[in-house]
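For reference, the structures are reproduced in the following blocks.
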Structure 1
Amino acid sequence: MTTPTQEAITAVWRRESVRLVGALTRVTRDLDLAEDLAQDALVAALEQWPDGGVPANPGAWLMAVAKRRAVDQFRRNDTLRRRTAELAHGLEEAEMPDLDDAVDHIEDDVLRLAFLACHPTLPPESRTALTLRLVGGLTTTEIAHAYLVKDATMGQRISRAKRLLAESGASMEMPTGPERAQRLADVMAVVYLVFNEGYAATSGDSWTRPELCLEGMRLARILASLVPDDPEVQGLQALLELQGSRLAARRDADGRPVLLEAQDRSRWDQLLVHRGLAALDRATTLATTLGTTLGTTLGRPVGTYVLQASIAACHARARRPEDTDWPEIARLYDVLATAAPGPVVEVNRAVAHGRAFGPAAGLAILDATDDDPALAGSHLVLAVRADLLERAGRRTEAAAAFRAAAILTRNTDERALLTRRAEENA
């Protein structure tokens, strides 16, 4: 059984560890060393706080301990000792990192850490794991559990990512110009991926993984606070908050998946809805200031996260499913298809047009995706086709499509849902 002090330490560590590792990585230029120093500070807290109490400024306390351990570490360094013996007594302090600078620009350090975790040297799956480890503050065990792999497998993935970063010479320096824009886009993509894997798990026994949704929303909020002047960053926060608001309603009392139109909207989290709409207001205001409006590109690309958040807002504002403004959603998907064309967007556009203008309109859009290799083997097209066929009254065809989709999905809960809908149409 944990004590109140231990619970307080856990809460402080979850809040402060990312800032601590970020600052220490910047000044020591060694990610592994920074994590070791931060862990040393945590051990010191576990030893001292139960007797002395939690300090008034726990983050500063942890940083002070980590700095002292860093000084000890560098003083023990054989190379540094040889240099100080050969050159001068005063060289030790000159050669050591400026640890007094460790607490300056600390929020910038969190962003630097996010950019480092999404370095282009790393493959996408490693970027996600390392972002959750460094910026999310999750343990290797927590990440392994979230992605349904063994602890050892995830540990190797994270270690390999760190090794690749070291070999590439990647640093905590903030990229500039086009590289910064690209890396920021990569960071947002990883955060979006983390949330989506929680919102609709691609495999496993559970349809959702709430812990990943919560972590995605937390990362999006951190990013929005660190980059307040970018409409897409604000749009990402808006999108995840609005979609996350539905999480509790995505299952019924028996734990079975519930589709959007059948959800009990009184179970939607109104605090998240409020946060999401506020973030969307900030995003659209920034976009207008920068010369971008939804549906018009004035020398700048239309923001895809802002567009998706605008779609989510249409659902959030509808008190009942029948109040949903499907024509507006269809219009927004048309804009999204121009701004970021792709097969998944087309499938979702088919859904929107099917609701707004009738099943035949949706099926016409969906038919155009039949030969897209990116969707080969995916259950998504079949599931949407089945839904549109059901709405068109073509129940026998719908049942066959639902059965085919159920075979292809790798998620147990989703397979049960699709099988049930197939039986309802048989």
Structure 2
Amino acid sequence: MPKDRLLQAPKTLAAAQYIQLNSSKSISNRLLIIQAIMDQLAPNKSLSKAKDSQTLLRLLQQEDQEILDAGDAGTSFRFLTAYLCLNDKKQVLTGSARMLERPIGPLVDALRSLGAQIDYLGQEGYPPLQIGRAQWTESSEMPSLSIDGGISSQYISALLLIAPALPQGLRLQLTGEIISMPYIQMTLGLMERFGIDYLQAGKSFLIEPQDYQAPAEEFVIEGDWSAAAYYYALVALAPLGFELRLGQLQKNSLQGDAIVAELLEELGVSTEFLAKGEVRLKKIENPLPSSLKYDCRHYPDLAQTLMAIAAGLNIPCQIFGLQSLRIKETDRLAAMKAELEKLGAEVEIGPDWMNIKSGLKLQPKKPLIRTYKDHRMAMALAPLALLLGPLKFEQPEVVAKSYPAFWTDLAQLGFKLG
């Protein structure tokens, strides 16, 4: 079993450092599905090194196998559930123990309504799945289906990605409150760059059958704004004047998590976009607000980072729109409450909200920080070592899921993981 490891922050942060961020996992995963549908699967030189993206690449390269194991890669599992319906063979799609606890029913129901042949091999509504040869519904009209927009944007993106390859295309209607809309727009934006035309009217999307087309110039995957958020957190907690540069980020990004630059501005983190995708962050003097309120419906992957920052700065904070956090790698709401309370914060949670009533306090004996096999738990809490001194992390290697070089990159700023 991997050992617990101690993270030590430097007495003085190494200044003016440059961090070359990992490429976006979200864009990489979508690109791989598009390439597979085009039958032009070729590892992009800028493909994310995240375990999830590498897992999806490997499974697509082995897609003729009878059993495909996605491990704990949630996005990959959901995208593959839709993609494998395009194959003319019977296959089993499975995953880790945690994956078998994560619901897949709404996506399966949607695909079945179009003619996909999918059977549950265990509990109804959950993996593993047996996916057979689809019998797409034949009609003079484009097939139409509705799906709840408030469960997971990954279901919606999975359907949109395969829509152009369906015999008659797809008319998709979202119902209810939509969460993570920027991820849906990311999917559509990437599809558009690969030649797909679509119509959108409010919550309705219409995609005719058509072929993906490779862009004239090589598509370069931008840096991961979700990963950039951990450095925004560091700067927010750092002394005045501290600055660092991040590479490979785009101002007009496909990623909704680029909003972190706007959100952290009021906490004294300035963002300057330089040439060639470089961004300079700097801690500037700025009166801190007396309280914070965030609606994370559309940027749930930033939620844990925002929680840690608010607790670190001891600013009362209300965070809403967290329903999707309950079905991630772990129950992220419950997990963050438990770990922040270990560090002295006073935290309340509900079905889809968190209320941080008071911030961190120095502990006489440092508790073990659990990561719950969740990459974002480790990376969101790591910057708190700046304030609290050495912190011991359980299974810090979980960061490989989205950002394998996280601890190495953090070491450039003087942090040591012993």
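Read-outs: derived from the displayed coordinates by stated rules, not from any lab. As the structure is a computational prediction, the values presented were derived from the model and not from experiment. Cβ atoms are built from the backbone, for glycine too; each structure is taken alone.
Taking 3.5 as the value of distance in nm of label points 7 Å out along Cα→Cβ at positions 114 and 378 derived from one of the structures shown (1, 2), identify that structure.
Among 1, 2, the structure yielding 3.5 for distance in nm of label points 7 Å out along Cα→Cβ at positions 114 and 378 is 2.
Out of 1, 2, which structure matches 3.4 when distance in nm of label points 7 Å out along Cα→Cβ at positions 10 and 370 is calculated?
The value was obtained from structure 2.
Out of 1, 2, which has the highest value for Kirkwood radius over Cα pairs in Å?
Result for Kirkwood radius over Cα pairs in Å over 1, 2: largest is 1.
With mean count of other Cβ atoms within 10 Å over residues 26-33 as the yardstick, tell me which of 1, 2 scores highest.
For this comparison of mean count of other Cβ atoms within 10 Å over residues 26-33, the top structure is 2.
Using distance in nm of label points 7 Å out along Cα→Cβ at positions 186 and 290 for the comparison, can you identify which of 1, 2 gives the largest number?
With respect to distance in nm of label points 7 Å out along Cα→Cβ at positions 186 and 290, the highest-scoring structure among 1, 2 is 2.
Could you tell me which structure in 1, 2 was used to calculate mean count of other Cβ atoms within 10 Å over residues 338-345 as 19.1?
Matching structure: 2.
Starting from the value -8500: which structure in 1, 2 was helix-only ellipticity at 222 nm (-39500 (n - 2.57) for each DSSP H run of 4 or more, over all residues; to 500) calculated from?
Only one of 1, 2 returns -8500 for helix-only ellipticity at 222 nm (-39500 (n - 2.57) for each DSSP H run of 4 or more, over all residues; to 500), namely 2.
Any idea which of 1, 2 comes out highest on relative contact order in percent (Cα under 8 Å, 6 or more apart)?
2
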